[in-house]
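Asker: Several structures are given next for inspection.
No value in this document is a laboratory result; all are computed from the given coordinates. On a predicted model such as this, the values are computed, not experimentally measured, just so you know.
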Structure I
Amino acid sequence: MSEAVSREAASRWGGGVSPVGVSWNKLMMWLFIITDGLLFAGFLAAYGFARLASAAWPDRLEVFHLWFISAMTFVLISSSATMATAVGAARRKEGQLVSQMIFATLVGGTIFLAMQAYEWTILIGEGARLHSNPWGVPQFANYFFIITGFHGTHVLTGIVILAVVAARALRGRLSAEGVELAGLYWHFVDLVWVFIFTLFYLI
């Protein structure tokens, strides 16, 4: 028994297969998500430290329109639901449903980015800059633009990835694993936004 296990372990680590039992594509995606998650965690931890170290911090109710931000969040979370549906449909080889759900996810991501651009436009119009803002603490706008901008870049990247997956699905080159990898990335982007939404807009 132990000899058979040893042979199996040796074959797994001997090259050509993933030793952890998943494809290399999925393993690399998980490694990317972990490292990128740590980067976001560093940004948010720095923001939290700056906020706690500051004697005063701008009142979120005076800066943001929470109903608008809540709508943004609803759109992005809803797109995560459509993406999950697309992944399930891909596993069942339902190509048409995959295309429909990916398109719905693309629409949700695009609406989210448009709403974020509108929010930025409003804040910039009120005088917010990387080095200063009308609400007192200079670091406030700095952290806001860097963190939400970095997240917005990830959403834009996700939209490009989804567009490629949708194009492949329309051409009949549907890959369940490809849809799943795109889904992993999109769910990660949504999860990061939950933390940003909580720290910037709710607390």
Structure II
Amino acid sequence: MAPNRFSVNWDYRCPFARNAHEHVVAALRGGARFEVEFVPYSLNQAHVEEGGIPVWDDPERAPDLLAGQVGIVVRDQFPEQFLGTHLGLFSLRHDKGADLRDKAALASVLEGEGVDASRVFEEIESGWPLDAFRKAHESAIADHFVFGVPTFIAGEQAAFVRIMTRPRDDTTLAIATIERVLDLLGDHAEVNEFKRTSIPR
């Protein structure tokens, strides 16, 4: 039976995470009865060479982790504004081509969703969002061998999934797309890898 409770990770830099999260959010807004945990993941940390300085401990990499921490703070402190802010941060990078390390650009997304940007950055300065970021990233690797985004996790099953489409305003498509992912995740563990050799145009 396909699960309706799952987690899905994100890094705002990834276009495939953008696609997947747009489908998830559209499905939720369209009435899908999913229970979703949104989990941060750092592609910067994933690409640190063995023996290198973890991004969490490297002050020079702090700007690379800023957008993820913004998402964490809004998720935990402003849950009513999270879905809109979440999509806004993806859009900032992939639709507007802005720099996710730019505090002013991040603040514009926050203010556009009715979130007090100064409060969000104060929370980041306190340190707990970075700790939460690191814990979520490391737990995903330790518990599920996660290597990238977007990864969907339900129970003991985890799968990296590339969705090539965006839902636009089609909630029916969004719900069907996520249900298809969950069906494969929950009921078809024998399908370990299914990768098309070319992308239909």
Structure III
Amino acid sequence: MDNTEKNPKGAGKSSFELIDSDKLKSTLPIKSGSVAIDLACGKGIYSMFLSKIVGETGLIYAVDLWKEGLLLLEEQIEKESITNIKTLLNDAGKKIEIDDYSSDICLMATVLHDFEEAGQADIVLKDIKTLLKPGGYLAVVEFKKIEGPPGPPVHIRLSEAEVEKMVTRHGFVKKETVDIGEYNYLMTFLST
């Protein structure tokens, strides 16, 4: 599929400036040396944030089908001499090209609602399950189901109950839900 003419939904937008990054950092089950996937990473603002946490011994897979966003991230990586982020041009609605059972955590920052709207959420979640090591985590940041802006229209937003139902049917167990800002929440799930 040629994405040069049509960018993915939400391309170029990031929720990072809306969240409490200290709260996100203290809640995410990620540490130095972790291997993390930033799925549908856009221009990689969350990838850059995770890069600092995992350090030189860790690795971030920054995955998106928006080529322009990945190019912007690659420019930033080069400018800052970052060695622990690997960009991957990949449609998450198809097989994600990362080795099975190789990652400690997958972050989906305000993108699960887009996959659900496109009818791809189950495909993506099933694939994530195979990419995570046993005992790995899925971390989902979503917009609270309130009127915006910022964020998508309320009818597209996912409530905490909707996210939990969607994710747990793929063999994940909910660990916690944390309010990470006025507009967003974080849910973490353990891969069983």
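Asker: When Rg and Dmax of the Cα atoms in Å, for residues 40-103 alone is calculated, the result is 11.3, 31; to which of the structures I, II, III does this value belong?
Answerer: Value 11.3, 31 for Rg and Dmax of the Cα atoms in Å, for residues 40-103 alone corresponds to III out of I, II, III.
Asker: Where is relative contact order in percent (Cα under 8 Å, 6 or more apart) largest, in which of I, II, III?
Answerer: The structure with the largest value is II.
Asker: Comparing mean projected area of the Cα convex hull in nm² across structures I, II, III, which is largest?
Answerer: Comparing I, II, III by mean projected area of the Cα convex hull in nm², the maximum is at I.
Asker: Given a value of -8500 for helix-only ellipticity at 222 nm (-39500 (n - 2.57) for each DSSP H run of 4 or more, over all residues; to 500), point me to the structure among I, II, III it was derived from.
Answerer: III
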